[in-house]
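Structures for review follow.
Read-outs: derived from the displayed coordinates by stated rules, not from any lab. Small disclaimer: the values here were computed from a predicted structure and weren't measured. Cβ atoms are built from the backbone, for glycine too; each structure is taken alone.
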Structure 1
Amino acid sequence: MSLANNDYNWRLVAAAALPENTVITVDGAGKAAKFSGTSPLGIVVQPYNAGERAAIIRGGKLGGLTGFSAGALLRGQADGTLGTGGANAILAIVTSEDTATAVIITGAFLHA
């Protein structure tokens, strides 16, 4: 499936301030909120203020990562950040050519 037409990417109003590379879920009001352990929707690749329309990607590349090794499997953490720990769905994999970049694996995400 091609992601060229942006079918997998969403735009939702931010429920609160969202830092770069935050894992997103949808809150009860239908707004983008920090992931808290269930139902990841995607990832924001830039910071947003509450009330701004946030671009949420479900496919493509993330930049600006730090502290990860090539090949690391990234999962949403309870605080909405990306990390390697836990048993949540695998959202992205750090690329071998640039450890500051990760590729989002699929719009459906993978479960370990």
Structure 2
Amino acid sequence: MTRLERHRIEFENARRMGPLLPLDDLDPEEVALVNRSFLERCRRDRVDGIDQMYEAYVGSLHEWGVMCPHPQHLRLYDGWQRSDSPLPFTESPWFSCGICRAAVMNR
């Protein structure tokens, strides 16, 4: 059992409210698990178009308890303010991702 598989079990036991792993922290074997889940989701849901593909990928990440890459245009700084460029921590210590709904420290 991989670290990611153990994390997924803990994440599910916490009712998907536990800590999320950063995407960059996954090793190649773990990325393969997420990618397999993503491809299965695309086939099952008959994904069509880039927006649906991104949503399917983020859904696969969340299913495994992994944080999405938080695209800049979907960040809500302090939970309400959008910005075309990243805001420094001094202006907004956190943001909410409009895709995965994670509250993220703005670092």
Structure 3
Amino acid sequence: MLQRSMNVEAVIRTVVRELVVKRDFRLPLHIATLAANGASLVTRIEAPPADAEPLSVTQTHVAGDVGDEGFASPLHLLITDATGRVRVAIARGRGAPTFLVPVPESESGGA
């Protein structure tokens, strides 16, 4: 059974704050968000204009497909930064999103 609709904007803000402020990710970020009901959204997060408030960002939704029911939990987010770092997070509808532990790529490039 699908969960209630989630506030995808709030989840994205939480993920961006965690990665940029606490984990030193570099802008721009690209975030692909997929919901349990198939809703999707791709968001670009960039540095704000020079006169913007401190710690603010510019957010642009560049693609997506959202039905009338919105984003059903859980949400899965794939985040990349300007340096090529990647993180995956899951937002289950209660509490902060959980970041999955990254698995290092093997030097041979295969599993």
Work out the source of -2500 here, i.e. which of 1, 2, 3 gives that when helix-only ellipticity at 222 nm (-39500 (n - 2.57) for each DSSP H run of 4 or more, over all residues; to 500) is computed. 3
Once mean count of other Cβ atoms within 10 Å over residues 28-35 is calculated for all of 1, 2, 3, which comes out largest? 3
